[in-house]
Structure I
Amino acid sequence: MQTWFKLKPTFKEMIWGGSRLKTEFGYDIPSDQTGEAWIISAHPQGESVVENGDAANVPLSQLYKMIRPYFGPGKNDEFPIMVKIIDANKDLSVQVHPDDEYAREIEDSLGKSESWYVLDCAPDTRMVMGHHARNSEEFNAHLLSGNYDTLFRNLTVNKGDCFDVSAGTIHAICEGTLVYEAQENSNVTYRVYDYDRVDAKGNKRELHIRKAMEVTKSPCKPDPIKSEPIVVGKNRVTFLVENEYFQMRKYEVRDQITLELSDVFMIISVIEGEGRINKNPIRKGDNFIALPNEKTLTVQGEVTLLIVEPKAEKMM
């Protein structure tokens with residue numbers, strides 16, 4: 001049975017999007033306002049499709065249900081993770097996402113905790129991450145009065161920075177940033193502030209102030225995760241994120257390294273270079289799923305990978 005799947009992304013045009021998904025990764029984007037590549041997605045609003053082998057042209061959600069036991073333990077038939085690359089040609093809205101409990105009750109959806117790895121950014125690029133309010137009452141008062149300059153917390157970001165953006169965290173990716181994002185399989189977003197800009201028809205995008213006040217954590221001042229790489233021969237391995245939903249690691253391969261799969265599937269994204277994994281050629285922009293039956297993956301070449309693995313308990 002096929003255990004190695006190359007996935008074709010789906011794309012989202014956004015008011016703030018650009019063209020770097022084409023220039024950086026070679027993707028066939030629909031326009032120069034393409035903001036997101038959903039590179040691993042089984043979400044009904046945009047699915048990845050298998051490109052290789054006997055499963056070619058099968059949507060990921062269908063593949064997951066067809067061979068569910070081979071992806072790992074548990075019985076849930078909803079693929080648990082979504083992975084995106086985001087091109088912020090302009091500032092994204094300041095927003096917040098609900099947790100699972102709130103999202104199930106209000107939206108009939110999973111919540112949305114996510115993690116970011118900054119693939120690239122312009123010098124002195126900022127990011128909104130958290131807020132300065134001491135409690136919910138203070139946050140709500142500032143929000144309703146429009147005191148955004150004193151409310152939102154701005155950080156300067158650098159290439160290689162990593163953030164764990166849990167549900168309830170006020171945040172915004174800002175102009176000049178290219179971000180790799182792993183998240184729960186959800187598309188629930190509450191906009192808090194959108195700079196009063198309008199779409200092509202002259203309409204402002206909807207804000208969700210009441211829901212944002214109900215889900216935002218206070219206080220909330222998350223900082224970048226500090227992780228030192230582990231040297232393995234000529235290679236470097238960095239443990240970027242581990243939360244209740246998934247873990248994310250970076251492999252900078254300069255020779256050869258062998259990875260062992262656990263009892264869950266592995267999402268593999270090539271963010272630099274080219275090489276081979278087992279017998280499969282890989283290059284920048286490629287995205288794969290390896291099933292546990294692969295057992296080991298031998299990576300060769302000069303290539304940098306980001307690898308995401310779901311927590312087994314979230315597949316039950």
Structure II
Amino acid sequence: MSEINLSVTVSGLNLRTPLILASGCCGYGEEMERIEGWQWEDVGAVVLKGVTLNPRIGNPPHRVAETPAGMMNSIGLQNIGVKELVLKVSERLWKLPTNLVANVNGETVDEYVQVCEILMEAEAIKAAELNISCPNIRKGGLEFGLQPETASEVVRAVRSVWQKPLWVKLSPEPHNIADISQACVEAGADALCLCNTFPAMSLDLSEIPPRSKLGTLFGGLSGPAIKPIVIRKVFLVAQRLKEIGSSVPIIGVGGIWSGKDVLEYLAVGANAVQIGTVLFSDPIAPTRIINELKNLMRKFAQRNNDERWLDISNFVGCLEIENKIVAWT
């Protein structure tokens with residue numbers, strides 16, 4: 001039997017596996033090297049902690065709270081600012097043996113543009129993930145991702161100055177996410193990331209009156225609880241891209257905990273996935289997930305006597321939907 005091929009290509013970037021470390025869950029990547037058993041060969045890319053034009057101190061504590069089948073966070077985009085990030089990349093991060101992707105944030109369209117102009121100085125940054133969907137800041141962020149017109153405005157403006165692959169991270173909230181995705185693609189997006197965390201709320205009832213578990217009232221919900229919802233959204237966007245004849249790749253984001261989860265995302269049309277929340281409970285999860293993925297692929301190949309299933313790319317969009325009723329769209 002042939003060797004398993006886990007390599008994928010996303011917007012021209014060659015990834016050795018479909019696993020990408022999500023922004024905000026692994027710092028600047030270098031932190032992962034302190035973890036015993038960490039193996040970069042199981043990861044295709046790392047999305048760095050979100051960056052803004054100027055440094056931010058972020059939201060007040062508490063910033064993280066556990067929920068059933070998930071986690072809520074309200075970090076507030078604490079970061080060192082784009083100029084310091086460029087310096088950090090030039091001094092150390094370029095040595096990391098994986099693709100580096102910057103997560104870009106702004107309160108205005110012009111701020112997104114300025115951040116990307118400065119990031120062009122960092123040669124080791126291979127792509128930018130445009131975050132138009134952050135639920136934790138009062139200005140910008142989420143507002144840009146709620147309508148096709150505002151989403152495309154940001155993408156088009158950044159596209160005019162950013163010469164590398166441009167990923168767009170979408171909000172999970174809009175019911176018209178397929179329309180927003182199409183608008184982003186037409187404005188110049190090279191990949192779509194679905195989705196950011198879900199705006200949510202959780203209370204601490206240990207005292208009366210109760211308080212929010214977070215330092216802010218609301219936070220972003222992530223983890224296994226959101227996976228079925230995001231899988232549907234990935235499917236809807238993949239179908240829309242197929243309808244308009246677009247080959248722009250999709251990166252699935254939300255609740256991935258196992259090799260099976262990865263294949264679910266790929267089956268509905270994702271080309272790669274991002275993992276995040278799982279790293280808080282299992283820092284070396286990529287190794288486990290990759291091993292599970294390989295075992296599943298071998299089983300599929302043996303069961304069907306078909307070596308196509310030893311190549312991860314053949315799982316992309318393989319969902320059988322003939323004679324199925326597609327409802328609730």
Structure III
Amino acid sequence: MDRVKGDDGFDLQVHIGKLSLANPVMTASGTFGYAREFSNLVHLHRLGGIVVKGISLEARSGNPPPRVFETACGMLNAIGLENVGVERFITEKMPFLRELSCPVVVNILGDSVEQYHDIASRLDGVFGVSALEVNISCPNVKKGGVAFGTDPVMAAQVTAAVRGATSLPVLVKLSPNVTDIVLMARAVEEAGADGISLINTLIGMAIDPQTRKPRLANVIGGLSGPAIKPVALRMVWQVAANVSIPVIGIGGITTAEDALEFLLAGATAIQVGTANFYEPSAPEQIIQGMKDYLRHQKEQSIRDIIGTVQTG
């Protein structure tokens with residue numbers, strides 16, 4: 001593989017299947033809107049890639065408020081996958097996104113295997129879409145609400161359906177709310193995934209002692225932020241050692257040191273999520289921090305450190 005060096009002499013380029021990233025730093029779905037919202041806060045062209053908020057076949061209004069609550073070292077959210085739907089996304093959001101110089105990854109979701117197939121098919125020929133990230137933490141309405149991401153057979157079915165509907169790289173975002181994360185990862189790899197994003201949020205809850213009511217109208221929500229980083233790092237390390245496709249690390253990454261831990265554990269790239277809310281410059285700071293690390297370590301390519309953690 002040819003080395004592509006930046007102006008400062010460091011090679012940060014990584015590859016996830018056919019998806020090429022100028023650097024390993026991406027934004028996480030649901031934390032960066034449709035990118036335009038951050039255009040006055042972040043130099044978007046400097047990012048390795050942008051993952052837009054989850055898109056469904058039809059528009060969704062999401063859950064009633066309150067939908068977000070800050071916890072110790074983290075955040076609970078129950079937004080409810082609010083989005084404009086695939087048609088409006090293509091006509092209203094893609095004109096801006098396709099002008100960006102970094103790859104755009106569209107996170108997709110559905111309530112049935114057929115919905116995943118249909119939305120993947122609809123996005124397949126859309127100019128400017130570089131890859132799909134499949135959110136399998138959604139409930140399968142035909143199976144009584146069981147999340148696709150907690151059953152390896154259902155996870156494989158969704159992955160195969162998306163793989164059969166598109167020529168784009170397919171990344172599958174795994175839920176941590178399972179007994180065996182490696183089993184899930186192998187299932188989606190065998191079904192045709194080009195890469196694995198992990199982890200999605202942990203399921204959590206908060207209660208107001210004064211009112212004796214849940215802090216979220218939905219009662220439970222997804223826990224993200226630094227609190228979940230050790231869990232995410234462990235799962236990335238386990239999965240990277242047991243699959244042959246690239247892994248994208250997600251969970252509590254706020255600094256370059258956080259990101260480097262994930263790369264050392266075996267991740268090819270990372271996604272910054274909750275940090276975008278309170279420090280929009282975090283992704284750019286992480287990119288610079290990676291360059292500083294390579295300089296200090298006397299390394300030229302970020303790829304040379306991937307999976308080099310010494311556990312023996």
(request) Work out which structure the value 18.0 belongs to, where mean count of other Cβ atoms within 10 Å over residues 25-32 was derived from one of I, II, III. (result) II
(request) Identify the structure, out of I, II, III, from whose coordinates distance in nm of label points 7 Å out along Cα→Cβ at positions 97 and 169 was calculated to give 1.6. (result) III
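Where is FRET efficiency 1/(1 + (r/R0)^6) of positions 57 and 217 (r between Cβ atoms, R0 = 30 Å, to 0.05) largest, in which of I, II, III?
II
We did not get these values from a lab; they are worked out from the coordinates using the rules stated. Note that this is a predicted model, so its numbers are computed, not measured. Cβ atoms are built from the backbone, for glycine too; each structure is taken alone.
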